[in-house]
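Take a look at the structures below.
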Structure P
Amino acid sequence: MGLNLTRKILKAHLVEGDLTVGKPILIKIDHTLTQDATGTMAYLEFESLGVDRVQTEKSVSYVDHNTLQEDFKNDDDHTFLRTIAQRYGLYYSRPGNGICHQVHLERFGAPGKTLLGSDSHTPTGGGIGMLAIGAGGLDVAFAMAGEPYFLKMPKVVKINLTGKLQPFVSAKDVVLELLKRFNVKGGVNKIFEYAGPGVKTLEVPERATITNMGAEMGLTTSIFPSDEITKNYMKRQNREEQWVKFEADRDAEYDEIVDIDLSKIVPMVAQPHSPGNVVAVSELADLEVNQIVVGSCTNSSYADIVTVAKMIEGRQVPIGVSAGLLPGSRQIMQHLAAEGYLKIFIDSGVRLLESSCGACIGMGFAPGDNAVSVRTFNRNFEGRSGTKTAKVYLASPETAAACIITGKMTDPRTLNIKPFKVKLPSKYSVDDKRIIFPLPADLSMKIEVKRGPNIKPLPIKEPLKSKLEGEVLIKVGEDITTDHIMPAGAKVLPLRSNIPEISKFVFSSVDKDFYQRALDKKEKGGGIIVGGENYGQGSSREHAAIAPMYLGVNAVIVKSFARIHLANLVNFGIIPFEFKNKADYDDIFLGDKIEIDTSDLSKQPVSMKNITKNKIYELVHPLTSEEILWIKAGGKMNFIRNKHKNGGK
């Protein structure tokens, strides 16, 4: 039997292991990307490895998150990132150039390549035929140093697309339909590979919208084939020479097959406070809306924004409603300005925001108290917008435009607007002046890396003890996100390169006493976190593991983990345990004194004693033999350092 597209790329990049589902594999990484919220720590980690220059084909450092500069911290971080890039041979995308995923798609993405990014929405690159995976910054640092990426072989699911989308229904509605079916946990340890005749009806930016939000299902990644449509997109970007055809064999095998008829998709919306809480827009008709934002890495392509412009032209944002536009890149902004579309937004009363992640991560344009905000974004976790009481709905550009027009939740098909199709530019505006290209090696060695006073050294964890003793520092419920563990926003993000300071905000939105409680227990052996299903879903932010590690957390015991956070915990020496009997979760409480035998993690189950209740429980873990070695060393960083000290052994 033939190979599917995913297995073709993995086979071409396989360093170690075999492509048996569930088995550990190591793959070569071609491209890496970081953004500034995760990048500062990733480059501190990279520096500590002692490598003179990045070892990948392309590594790009983007500044797109921390662009609100209330004081010196963010600007200092940008200077650090720029000089790091110049010193070690990276591309550097300057503030204002655009969102990392949109710009990488436009200027760097190439079919058949592997991409590892320190942002959970890195799978956006799957829209151009890349195998693009989100990971913690440490894994990206290792990839830049030439180390292969470790993962367990996922199942490959064929999403068989047929039919064609109806007018005012878009790619966003397709992925929302999938979220309705799979929710936020249904894609764990899976890769969605899109195929079927319906693929040919979708342009690359539409494909990228779908692969972007695959992250919300817990997928390892998603991928579309590279075909003539991909070629045309790259030709418009003046990169046709980088195109290669990359498709599954006709007789390719898959672990599962899911059928989607595009013609039957209707406008969808994700309700608060989960991307998986999806219903048809028609079910929420006439819900009053206070704010609408168009943009983000999910829906800020040329076609997305021009669609909104055409729908709202000649109309005014209603009284009592605030609307904002967040273009995905400088390239798109240039087209909107040159073709008159910016004027439409300005005339309509839509506020223009910077080409950045901004409002999506609570960096500006926060909704009002108890406000209803409709956003073309990918996440609507409680408080992520910057306002804890806000009710955020995720929708397509077409639905967002309909809400701008009416001030209410509106199915765009019900408006008296003649269907139209946006004509894409024959050539996109290619202007890379805001990208600093790598220096030759002999010049880069002379660059001094500049560090502001907010940039602190990376904390290191001690090797694992044969017995863990500590108290339960917090007990949380189901679907805890990395936003819950380590909030974002204008107050916290500037501290990403200062672990002692940012650790003060761990679980601050859940339990304001957590920091002090953990600090008090740190000197007495540390503590333990207890959680429910899908613990750590959402953003790839490794600070949700580093900061708890800094506060003395030694183990996290839950019903189940989200993929990236699980890897981040292992990277920093925190043991990820799961209850063998999930009902035992109900018997553990805040303050319980716990003792865990960690003398031999190769044998399962592992015994845990609740000293407070004088009861014994059984735990299991998902660690491979290699990961056990990392945990014993105090994390993957320690293990790799020790390996280098011992001559690579």
Structure Q
Amino acid sequence: MENIGALAILVSFCLTVFAIAASLTGKYTRRPFLVISAERAVYAACALLSIASGFLIYSLITGDFRLAYVAAHSNKDMSAVYKFTAWWGGQEGSLLLWSWLLSVYSAIIVFSNRRKYREMMPLVTSILMTTLAFFIGMITFVASPFKVLMAGKGVIDVGDGNGLSPLLQWWTMAIHPPFLYLGYVGCVVPFAFAMASLITKQPGESWIHTTRRWAIVTWLFQTTGILLGMGWAYTVLGWGGYWGWDPVENASLMPWITATAFLHSVMMQEKKGMMKVWNMVLVSATFLLSILGTTLTRTGLVSSVHAFAQSPVKPYFTTFLLSATALTIIAIIWRLPYLKSEVKLESVISRESSFLFNNLILLASCFAVLWGTLFPVLMEAITGEKETIDAPYYNRVNVPIALFLIFLTGVGPLIAWRKSSFASLRKSFLLPTIVGLAVMAGLVAAGMRSIAPLISFGLCAFVVASIASEFWKGSRAIQLKENINLLRAAYELTWRNTRRYGGYLVHMGMVVMFVGFTGSAFNQHETTSIGLNQTVSFGGYDFKLLNVNDGENANYQFSHASVELSHRGKVLEQLETEVRSYKASQEQSSIIGIRRRINEDVYINFAGLSQDNTKAIFQLYVFPLVTLIWGSFYILLFGTIICLIPGKVRLQYARTEVVGITDAQPATIQH
């Protein structure tokens, strides 16, 4: 079986190399049959990688410990779910997952565009296959998931297998990496179309229209993956946080930032023919940063709980990243005249300028995170000494940036295109400003004195009011014109321009998330020891230790504590928390007890027994508003789905293009 899997990977590598050569040769020698054969090679490579992935998954689930990868990352006593997730639990398997996802994306792209964009599709195919060839090359020649453990003429006995890391045996980690990979891998598609359009100097904005939906979908995957990772850190690691500015966390955030900037500025190119250089740089940066994130995770270049150890893939990843960066810069400079904007910025006080400022601020944030992530690596390479940049650096830099971004989120809908008069600005800003100031005044009256949280809450209220006013004005106009109820009018408004109002809902989700982030300014923490049936008070709650029980199963040993949570004499619930020690890996993990509410979470981590075994040691936390971070995802998801639905106006335009307008029917199709 391992021979078939390894052979499938090898043949798929050969097919990707053939696809690159055939697509380029077919394009520049005007031989369509070569282009078609290259596209068929894409399908075949996808099928072969699917077969290889299936064999690896089967080996993990059945416990074929002859394979080094299975012995290192699976265990006979692990549940089937975590045996499956061991597919991406290690270096070789995660590279196979990366390759398989890219092959699926490539097959979908080639199939869906088999009759469109024939001038640039060979280049799109070659760029996709070049990236895929690199990753398949890694699992073919450097880090094969089908390597067999051999000792002399026999096979090494590894017992029941080492098993997956205990930190990864949690439901969010079963889906966090695939979602993040879907986002990472998806960045290749807009990049391939952008470069192909740049090289072939395609007229119009065809690559923008083709890749915008892909960019939105991959942005959603990235957002989901990041939030799942935050939820895992919050629930499993036991330190009470969800974001520690870890280098690999930063690596996932940076392409998300540039993708967010691209989704904003792409509207400028579609509507005004502006910001073409911006878009090319942003879509390229998103791809390159996704490769950087993969490099940081897989090469051991940085120290992180998320990263793999030092591995032989390091020089290859570094070379690929540097080469891709150099070639991209050369291509953009080469075609710079082609990227000249069709329209110039007319006024600083305009919606166009708000998009420009938004991009500048997002890129400033991305650069700050990039510098903080790579500075220790650069200093170690130069001086030979390890340097660290802690969370306070990132907070000092990014908190002001985040506040300004919130402000721009509220400003954008209130400013007109091209140029706004001061009279219209005063009218548009009046209500949102009053709402924001009223919220700040109310919080001051309630006793809040911290400046940054006050500004954050005020700006969030400002954004909510500006978005709500946009929905109100549009819905009210439709209600009066068509004599329908307000709820139906709001639905009609959203359907007429799904991109605009879906985007507003996404902004609303981000505001809710920032409210949750702001709540961290009021976190409470205490480490204490509690005897059996004793009670301690903390954060307005009473904690009573009911029992501590030890036990074990086939996979791990555990020490479990039950704590009764009360507030003002009323019992709220019983929190269960435990420490686990896994037999195969000899590693520990914690199960956290959490009482989740919208206003605040009560969070308790059992840290073990005191030296004399008479008391249990607990880390107690109260986290205000943290649940809003997780809840914001559903608003983001809803808004993104609406953005992906074709609006009513665009559907009418689509029908116009197909049917055409005749003399007999000019009034039946509205523009």
If mean count of other Cβ atoms within 10 Å over residues 165-172 comes out at 18.8 when worked out from the coordinates, which of P, Q was used? Q
Structure from which -21000 was derived, helix-only ellipticity at 222 nm (-39500 (n - 2.57) for each DSSP H run of 4 or more, over all residues; to 500), options P, Q: Q
Comparison of P, Q - label where distance in nm of label points 7 Å out along Cα→Cβ at positions 317 and 533 is highest: Q
Answer label among P, Q for the case where FRET efficiency 1/(1 + (r/R0)^6) of positions 405 and 429 (r between Cβ atoms, R0 = 35 Å, to 0.05), calculated from the coordinates, equals 0.75: P
Using percent of Cα pairs over 32 Å apart as the calculated read-out, with 58 as its value, let me know the right label among P, Q. Q
For relative contact order in percent (Cα under 8 Å, 6 or more apart), structure among P, Q ranking highest is P
For FRET efficiency 1/(1 + (r/R0)^6) of positions 21 and 541 (r between Cβ atoms, R0 = 30 Å, to 0.05), which of P, Q scores largest? P
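Every number here is computed from the coordinates shown, using simple stated rules; none is lab data. As the structure is a prediction and not an experimental result, all values here were calculated from the model. Cβ atoms are built from the backbone, for glycine too; each structure is taken alone.
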